[in-house]
1. Computing distance in nm of label points 7 Å out along Cα→Cβ at positions 170 and 194 for each of P, Q, which one ends up highest?
2. One of P, Q was used to calculate volume of the Cα convex hull per residue in Å³, giving 143; which?
3. Hey, distance in nm of label points 7 Å out along Cα→Cβ at positions 130 and 234 derived from one of P, Q reads 0.9; which structure?
4. One of P, Q was used to compute helix-only ellipticity at 222 nm (-39500 (n - 2.57) for each DSSP H run of 4 or more, over all residues; to 500), and the result was -4500. Which label is that?
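What follows draws every value from the coordinates through simple rules; no lab data is involved. On a predicted model such as this, the values are computed, not experimentally measured, just so you know. Cβ atoms are built from the backbone, for glycine too; each structure is taken alone.
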Structure P
Amino acid sequence: MSGPLLSVAIITHNEEQNLARTLASVQWALDAGEIIVVDSGSTDRTVEIAREAGAWVIERPWAGFAAQKNFAIAQCIGQWVLTLDADEELTPELQLEIQGLLATDPAADAYFLKRRNMFLGRWIRHGGFYPDAKLRLFRRAAGLQFEERPVHETIRFEGATATLQHDVLHHAYPTLGAYIEHMDRYSTLGAEVLVAKGKTSGSWMGFLLNVWAVPVVMFKWNYVFRGGFLDGREGLLMHLYHAAYTSWKYAKAWEKARAAR
């Protein structure tokens with residue numbers, strides 16, 4: 001098959017704090033492939049960092065997560081495509097695993113990567129947050145596309161898949177403020193989905209169940225029974241505020257429905 005072996009696709013916006021680390025973990029891809037960075041109007045050194053690392057930079061107005069990622073994939077000419085977020089990093093072990101895999105004729109057409117999430121400087125390994133597997137490596141000929149969703153874009157694929165052994169690192173939430181802001185924003189988006197589906201906790205019992213009981217049960221399940229407590233203070237805060245996110249989501253849906261009346 002002609003063309004480079006691997007294309008790495010990354011979308012960015014003001015990622016100078018993260019991008020150099022991400023690009024360093026895929027520099028080996030330039031030996032037999034390409035790195036494509038699609039930037040949406042960064043005002044910091046993101047574009048400069050990408051070009052210094054040998055990436056092909058395309059500047060494009062923001063069109064949404066799925067549309068932006070699909071555009072980046074469409075620019076790829078490699079036999080295989082690896083999509084990464086700008087705050088992710090391949091471990092050295094995963095780098096070697098991918099290189100070894102692509103040196104063969106892989107049996108699957110798409111591969112999930114185990115994602116290890118960092119929260120307040122600690123890797124979260126319990127409570128259902130690991131392994132946070134994401135489909136990121138696939139044959140370009142398979143024609144995978146991201147689908148836009150109100151909260152998270154996702155890939156759907158019906159072909160043969162497998163999961164790689166080693167981790168991709170997600171440097172997600174360096175501060176508690178960043179996490180709470182993220183959960184606040186996502187709870188608003190989640191509330192909009194609930195309103196569209198008519199799930200707005202109309203009755204008092206439904207309100208109490210969704211805003212209080214469900215978050216409490218979720219916290220106990222993830223923190224106690226799934227071992228979230230093993231991640232120390234950071235685990236406690238993550239599960240506490242993740243449960244709060246669920247409460248906020250249903251409370252905001254109820255508020256939106258009340259305002260509409």
Structure Q
Amino acid sequence: MRVGKVGVVYKYDSLGLAREVSAFLEENGIEVEQFHLPSSELEKYDFIVSVGGDGTILQILQDIEECPPIFGINRGRIGILTHAEPDNFREGLKKVLEGKIKTEKFMRLDCYVNDSRIHTALNEIAILSSEPARLIGMKVFVDGVEIEDMRADGMLFSTPIGSTAYALSTGGPIVDPYLPSILIIPIAPFKLGWKPWIVNSKSRIRVELHPERKALAIADGQKTKEVFPGDEVEILESKYPAVFFESPVNRIARIADRLKKIR
């Protein structure tokens with residue numbers, strides 16, 4: 001991989017490590033620019049180094065469409081999306097600069113309201129009640145077929161790689177991150193015997209709100225938009241996947257190992 005310019009994005013308490021990363025890259029002849037806050041300017045870089053946790057990567061992806069490869073250095077609690085720890089990042093980045101690590105793509109989801117794209121998410125689109133402790137009613141259609149009509153705190157529409165995030169806490173399954181699919185999971189449903197759905201990634205999902213109250217559409221816990229009864233809400237696979245360098249260990253093994261750390 002020919003590399004000329006790299007963007008280093010760091011979370012608020014990781015400036016010291018970001019400087020170490022930048023110095024290492026500069027020693028290897030790479031031009032570096034640091035970002036405390038993500039920016040759409042990152043699309044212009046050959047690759048991105050994220051110094052933080054999974055949340056830092058999710059923030060980066062909220063600001064870019066055409067995604068350069070991302071290399072994550074974990075300063076968070078779990079780090080499922082990251083590639084290295086603070087004590088071994090040099091080894092991983094050296095392999096990247098030598099072209100020894102391939103890239104891989106993971107699907108993202110787009111959320112449209114009245115034909116306008118309002119969100120793109122790596123983990124999930126959440127449609128939540130706008131009023132705390134008040135249920136919201138909604139119908140969910142997959143390729144024109146009604147599959148759910150229920151009242152709940154909300155509904156999650158998750159990617160496979162997002163199945164270990166918010167979707168996991170709502171009782172959803174852990175899904176192979178390479179399986180082309182979309183998870184549909186109610187949040188605290190007022191319904192006995194509910195089950196999550198897993199549908200094909202090419203499905204077109206439509207949501208109709210019951211008329212009693214508005215909702216909030218939230219992407220990866222980062223950005224929020226109001227949605228009103230009567231709005232046409234659609235969720236589908238984005239044409240802008242997230243691009244990462246391959247994990248140094250098998251993705252399933254990494255997920256299993258990281259989830260053991262959750263207490």
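1. Working: P: 2.2; Q: 0.8.
Once distance in nm of label points 7 Å out along Cα→Cβ at positions 170 and 194 is worked out for each structure, P has the highest.
2. Values: P: 143; Q: 129.
Comparing all candidates, it corresponds to P.
3. On the way: P: 0.9; Q: 2.3.
Clearly, the read-out refers to P.
4. Values: P: -11500; Q: -4500.
Attributed to the structure labelled Q.
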